Structure P
Amino acid sequence: MNLQSDDFELMGLPRQFALDRAVLDERWKELQKQTHPDRFAGEGGVAQRVAMQWSVRINEAYQRLKHPLKRAAYLCELFGVPVRAEDNTAMPAAFLMQQMEWREALEEADSEADVDALADEVMLVKRQMLQNCERLLASQEGATQAVQVVRSLMFVERFAQDIERRREQLEQ
């Protein structure tokens, strides 16, 4: 293993968007067992610090790969097309209109049924966007288009959190 390997290589997985979560989880557990600092207790402080570096690196890779949105953004970066969400927030007009409609619907939602219906619609759109990411990220050429989908997904995920907050308000 090499600390400089990308997350996929580190975890021994193909560099692709579609991952089997059970395989990822199992690989993470195996690597953690191999590199856990306690295994190196008898080998001194240097060996334990190196093991700790490995453990941290493995956890970082696992956290990035287990979340589809983080994985998509990471793949875009690996393909040389960083998402740059912090300084590039341009969105297609149709997506912005949809966001405004969802915001209005959320503000007007006054029952759990209203919130559930909106949540179902948002989850459907999110699933479709993730499928689009999978298709686009099958090649380096698709990464440029995937960046826009990833940025949009970031908005959708934040909005899904807003829906959950609204649900909690209604429950009180």
Structure Q
Amino acid sequence: MALNLSQKKEVVAELADVAATAHSLIAAEYAGTSVSQMTAMRKKARENGVFLKVVKNTLAARAVEGTEFECAKDALVGPLLYAFSTEEPGAAGRLIKEFAKTNDKLQPKVVAVGGQLYPASHVEVLASLPTLDQALAMVARALAEPATMFARAVKAVAEQQGGGEAAPAEEAASEAPAETA
């Protein structure tokens, strides 16, 4: 269905808003993908913070002007599905990779991150990025490690200085006379 001028402006404005705050973009060929596959992909995209849209390339090119995805403007050729990661950089990569496993018609064509254009093979790299929870766990582990090492060192020094003596509670129990029945 053809869009009138005001509808086209709305689509461009919506895409421009998403592109201004998105972390990554993947454009993929989708021709031959069934309606049920597209519906499942859209549902999964909403759950994972991915903005998924099928739109004319000329409208997408206008929408990415002035954003870090402008580098992909010239590569937008053919019928494409646009996947913008809105919450974490690897979300769109994981989504496209997952659905491409079961649908050989879904082929990534463009990957853009941080103002750089990458070949389609970089979907694998993008998909392998840790999720936000995984990244936070890695940072927490890295921050906790020095404190853990310090605690072990203090304990080792205390044990060396104490000469392996029993703890005060154990000493009191060993000094008390044993009751006989």
Using mean count of other Cβ atoms within 10 Å over residues 23-30 for the comparison, can you identify which of P, Q gives the largest number? Q
Match the computed value 1.78 of Cα Rg over 2.2 N^0.38 Å to one of the structures P, Q, and report its label. Q
Quick check on the output: 26, 15, 6 is semi-axes √(5λ) of the Cα gyration tensor in Å, for residues 95-142 alone, derived from one of P, Q. Which one produced it? Q
Taking helix-only ellipticity at 222 nm (-39500 (n - 2.57) for each DSSP H run of 4 or more, over all residues; to 500) from the coordinates of each of P, Q, which one would give -16500? Q
Rg and Dmax of the Cα atoms in Å, for residues 79-118 alone from the coordinates reads 15.0, 45; which among P, Q: P
When distance in nm of label points 7 Å out along Cα→Cβ at positions 55 and 71 is compared over structures P, Q, which one is greatest? P
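Each value in this text was obtained by applying a stated rule to the coordinates, not by laboratory testing. Predicted, not measured: the structure shown is a model, and the values here were computed from it. Cβ atoms are built from the backbone, for glycine too; each structure is taken alone.
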